[in-house]
Structure P
Amino acid sequence: MWLMLGIWFFASFFVHLFAPSLNKIHVFNFPLGFYMAAQGSLIIFVAQLFWFARRQNRIDQEFGVAED
């Protein structure tokens, strides 16, 4: 849980704080700061959701409370 919160905090705040300095790098003709703020953090959040759901299902199976 703490790892997930740490990744969320980093993707939510630190990426956006450094966006102006990342704008010097371009990806697909967009500044990297804009791309990371608009798309990158959302991709990270969706990946976190899938990883967390899979991990929680494993924990549920381990303790015998999994859904059938």
Structure Q
Amino acid sequence: MRQIHKQWRAGSSDGVSKWLFLGQVTASLGFTAYSYLVRNWVFVATNLLMAVSAVAGLLIVLHHRRRASR
């Protein structure tokens, strides 16, 4: 969340790789699936929230890159 907030306030995603957030989304969804299989609802919710924050970070990076390319 801190990285996302920093990017949003700065209006720039310089030096931030989209792969950081794609990796986080992948890991969070994998941990969510595992947590669901072992019926650990706290970790299901936690990992889903982490996946949502990673998607938000990715969208910010892509927005900044599109804006910079114009």
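Couple of notes before you dig in:
- Relative contact order in percent (Cα under 8 Å, 6 or more apart) derived as 23 - corresponding label from P, Q: P
- Comparison of P, Q - label where distance in nm of label points 7 Å out along Cα→Cβ at positions 33 and 57 is highest: P
- For helix-only ellipticity at 222 nm (-39500 (n - 2.57) for each DSSP H run of 4 or more, over all residues; to 500) computed as -16000, the structure of P, Q it came from: P
- Structure with the greatest value (metric percent of Cα pairs over 13 Å apart, for residues 1-40 alone, set P, Q): Q
- At a computed 46, 18, 15 (Cα extents along the principal axes in Å), which of P, Q: Q
Readers should treat all values here as calculations from the given coordinates under stated rules, not as data from a laboratory. On a predicted model such as this, the values are computed, not experimentally measured, just so you know. Cβ atoms are built from the backbone, for glycine too; each structure is taken alone.
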